[in-house]
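Asker: Structures are listed in the sections that come next.
Just so you know, all these numbers are worked out from the coordinates, no wet-lab data involved. Computed from a prediction, not measured in an experiment: that's the story for all the values here. Cβ atoms are built from the backbone, for glycine too; each structure is taken alone.
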Structure 1
Amino acid sequence: MDSLRRTEGRGERSAIILPQRTLLVLCGSAGAGKSTFARKLIEAHKEQGFQPTMIVSSDHCRALVCDDENNQQVNRDSFDLFHYIIHKRMFHGHFTIADSTALKPEARLRLLELAQRHNYYHCLLIFNIPPLVCLQRDQGRPRFVGEQVIAYHTGLLQQTLLDAPNEGWEQIRVLEDEKDITITVTVD
């Protein structure tokens, strides 16, 4: 596994090179910019044939289950669908971005095991964005989760930063500013 590397926003851009058969797991608090980052990644690789369908979002799965992406009461069914779609994408050999908070060890482990089962490269991208920034972003979006949830996520994030290097990921990157990184996907 690559050592845990921090990518800090100091004007330099850090590059991540990933093979086509990759599960890229986005991890971080609500409001950290994970979904925005995923959409920008797809847009940047549009000429390589990247499609928005490469992003498997737990919020979107929740909406598919009950028409409300904020309804936490359907999490079990939503995450069953989330993991099923990821499994099917990898079964068919497609680059996949898992967009959820992934802040609990069991959530990351399940994704890691799925990637290993399909002989996929697995990369964990941790969004270590300050809670105040997450809260400001949260207040400016229609899916408002609130200060309590972001405070809870912040605690989980700190534990994730300690735990992730020992979980078996092939590559882990910590983003302090999600704008200062480029990702290149190589075609097998």
Structure 2
Amino acid sequence: MQPRRFTRGIGLLEPYLAKLRANKADRLIPNHLRQGRILDIGCGTYPYFLTRIYFEEKYAIENSPKSEGVTGIEWFSLDLNKTPSLPFEDEYFTTITLLAVIEHLNPTSLVELLNECYRTLSPGGVLILTTPAAWSDGLLKFMAKLTLVSEEEINEHVFAYTLPLIGWYFGKAGFKLSNLRFGYFEMVLNMWALAQK
């Protein structure tokens, strides 16, 4: 079995940060949705979040192959910057998560991907994402130099977001403003956002 790697590259804080993201996302998911299907987009080389939560059915999308020994998760290897479409029928999932993912996508791909998330979410389903706050970019690069976070991952950040901008992207995908919630965590260095269909 491969070791449980929370990210590519080396980062002493990566396991801790992955747990904080997973805990935040887990608390945001309404319990009644757990009887359905969850899709974790950009789950990482080891799907930590999916392995620690309960859902009737679990799906993952990642650019790399599934880690050995991971069971109970339907895995799809896709490069969402090249093809930001989801290979699922309409209203298939009750929950979709993108944890520390959107900063790795070019903005055009993100628009298309969020449209696909809206299409594949069932009515009442939720889309949850986390991303670094725009002002944390310099600090993250400094932390990467100290090997506290993965320099490889930080160097792949394409775009930095603000909560109003995330709200705009959600609206462009079809989510109503009244069905959006936002906040900060990890000492205001990261943001979370939830959109309900």
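Asker: State the single structure among 1, 2 that was used to calculate relative contact order in percent (Cα under 8 Å, 6 or more apart), giving 22.
Answerer: Source structure for this number: 2.
Asker: Here's something else I'd like to know. Identify which of structures 1, 2 gives the largest calculated value of mean count of other Cβ atoms within 10 Å over residues 30-37. Show your work: numbers first, answer last.
Answerer: Working: 1: 22.1; 2: 14.0.
Once mean count of other Cβ atoms within 10 Å over residues 30-37 is worked out for each structure, 1 has the highest.
Asker: Work out the source of -12500 here, i.e. which of 1, 2 gives that when helix-only ellipticity at 222 nm (-39500 (n - 2.57) for each DSSP H run of 4 or more, over all residues; to 500) is computed.
Answerer: Structure 1 accounts for this read-out.
Asker: Continuing with this model, one more query. If distance in nm of label points 7 Å out along Cα→Cβ at positions 14 and 142 computes to 2.2, which of 1, 2 did it come from? Don't skip to the answer; put the middle values down first.
Answerer: Working: 1: 3.4; 2: 2.2.
Only one of 1, 2 returns 2.2 for distance in nm of label points 7 Å out along Cα→Cβ at positions 14 and 142, namely 2.
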